[in-house]
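**Q** Next come the structures, one after another.
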Structure I
């Protein structure tokens with residue numbers, strides 16, 4: 001199956017972000033004809049105020065119900081383009097809480113999976129900027145997989161990348177591919193993004209597809225922050241097989257499950273585990 005990961009430069013304007021996502025998806029579908037397209041993390045509203053994040057978030061419908069603007073955009077794109085759509089992540093409003101939530105849709109418009117980001121980004125980067133995701137979002141507590149186009153796919157989001165136990169749990173579910181939408185900071189991304197993705201791919205012997213946010217965005221206090229970009233697809237041997245260039249765009253590769261099977265048969269690390 002051909003897979004495209006989208007690289008966006010979103011801000012706090014939800015309508016503009018949806019328009020950007022639509023244009024990028026249309027371009028990559030026309031050029032590359034993928035069977036699955038994936039968007040980055042929290043692409044509907046990056047930056048801005050806490051109130052703005054709540055305003056941009058959506059209450060997700062019960063199965064088969066009608067959702068908000070971003071939810072329906074993702075579903076309609078899947079149907080119109082006849083592709084599987086991994087919606088990166090959007091703000092999910094659940095009562096008085098927000099969650100950083102992935103949605104996956106079939107070409108028939110059926111919602112196949114939801115995943116709430118488990119590990120929240122509460123850190124200080126080397127340049128002194130502080131990030132407190134838990135001030136706005138709640139944490140998920142479920143490991144989630146989904147079947148799409150003959151693949152078993154594990155779901156993770158951004159900071160989850162630093163917690164190999166989640167990736168081991170997904171590998172134990174026998175996933176072929178792990179999706180990792182992200183808005184990695186420039187400061188951490190330049191040193192850790194690629195090396196961690198390649199490490200998780202090697203450890204799990206799985207394909208990893210990582211859509212990404214790139215470029216600058218504004219916080220409510222006027223501070224400018226930067227995301228790293230470098231959306232990529234990595235194979236089970238740890239090779240980067242596709243990478244987006246600078247700026248908005250996409251990267252595309254074919255997911256070869258025969259190669260996955262060969263890697264796992266030749267080096268059966270899961271069977272060799274003695275701890276955990």
Structure II
């Protein structure tokens with residue numbers, strides 16, 4: 001049976017809410033939601049519902065926004081609306097996904113996080129204002145087609161959802177678009193950033209350096225993939241040479257997340273759907 005733990009850590013006025021799914025007591029995966037000045041950013045995963053709702057009763061959010069539709073970010077939308085009377089806001093495309101989550105949540109992700117109940121959504125404006133802060137809503141597709149980041153220009157904070165994750169990228173989901181990811185990373189690299197709040201890594205110090213390093217790593221990988229292809233290597237041979245043979249995630253996710261997807265993505269012309 002999957003259980004969850006929840007841990008809240010203050011970063012100045014920002015509360016980082018780390019949720020971890022656990023199987024037989026062992027951690028499987030973690031995700032962060034954030035709370036700042038009455039604004040709740042993402043609602044975690046469904047298996048963590050009871051603990052998350054109890055925390056929300058203490059925090060008492062006044063508004064909720066989702067960075068994208070994935071189940072570890074929208075898992076408790078339905079209950080937030082039912083228990084707290086708040087309608088989560090998101091990219092216009094998110095509402096289509098949230099009408100029928102079982103349609104797009106594969107088994108391995110249901111096992112890890114659970115499946116969100118269908119929920120109503122509001123469309124987020126170009127900015128969100130709280131009592132003390134102003135967040136610009138930045139479309140940043142790639143990880144998903146409805147992905148957004150929130151940027152506070154006065155404080156120079158970025159809430160990056162799943163755009164950044166880490167400096168090194170070795171795997172890609174089937175539905176991710178690597179060229180859009182690169183474009184979105186370059187978009188946020190043009191901002192003034194003091195602190196980045198990442199849904200995977202939590203609070204990231206020196207965010208511009210981290211984002212630029214990820215861009216460099218991906219562009220270097222792209223060059224090496226294209227070079228291997230010109231040398232007549234197969235995608236499998238290129239993967240083995242650049243990323244290694246082992247690919248445990250491919251087995252666990254039935255190929256949905258794997259090294260081969262990342263290699264193949266760079267072998268497709270820009271603009272071709274992944």
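Nothing in this text is a laboratory measurement; each read-out follows from the coordinates by a stated rule. Predicted, not measured: the structure shown is a model, and the values here were computed from it. Cβ atoms are built from the backbone, for glycine too; each structure is taken alone.
**Q** Output the label of whichever structure in I, II has the greatest value of Rg/Rh (Cα atoms, Kirkwood Rh). Please list the in-between numbers first.
**A** Working: I: 0.94; II: 0.97.
Between I, II, the highest calculated value is found for II.
**Q** Match the computed value 13 of relative contact order in percent (Cα under 8 Å, 6 or more apart) to one of the structures I, II, and report its label.
**A** Numbers: I: 20; II: 13.
Computing relative contact order in percent (Cα under 8 Å, 6 or more apart) on every structure in I, II gives 13 only for II.
**Q** Of structures I, II, which gives 22.6 when mean count of other Cβ atoms within 10 Å over residues 140-147 is computed from the coordinates? Walk me through the intermediate numbers first.
**A** Details: I: 15.4; II: 22.6.
Working through the options, I get structure II.
**Q** Looking at structures I, II, which one was distance in nm of label points 7 Å out along Cα→Cβ at positions 44 and 244 calculated from, given that it came out as 1.9?
**A** On the way: I: 1.9; II: 3.2.
Only one of I, II returns 1.9 for distance in nm of label points 7 Å out along Cα→Cβ at positions 44 and 244, namely I.
**Q** If you don't mind, there's one more thing I want to ask. Could you figure out which one of I, II the value 3.0 for distance in nm of label points 7 Å out along Cα→Cβ at positions 68 and 236 was computed from? All intermediate terms of the calculation are to be shown ahead of the outcome.
**A** Values: I: 3.8; II: 3.0.
Attributed to the structure labelled II.
**Q** Let me ask another. Can you tell which of I, II yields 3.0 when distance in nm of label points 7 Å out along Cα→Cβ at positions 28 and 228 is derived from it? Walk me through the intermediate numbers first.
**A** Details: I: 1.8; II: 3.0.
The structure behind it is II.
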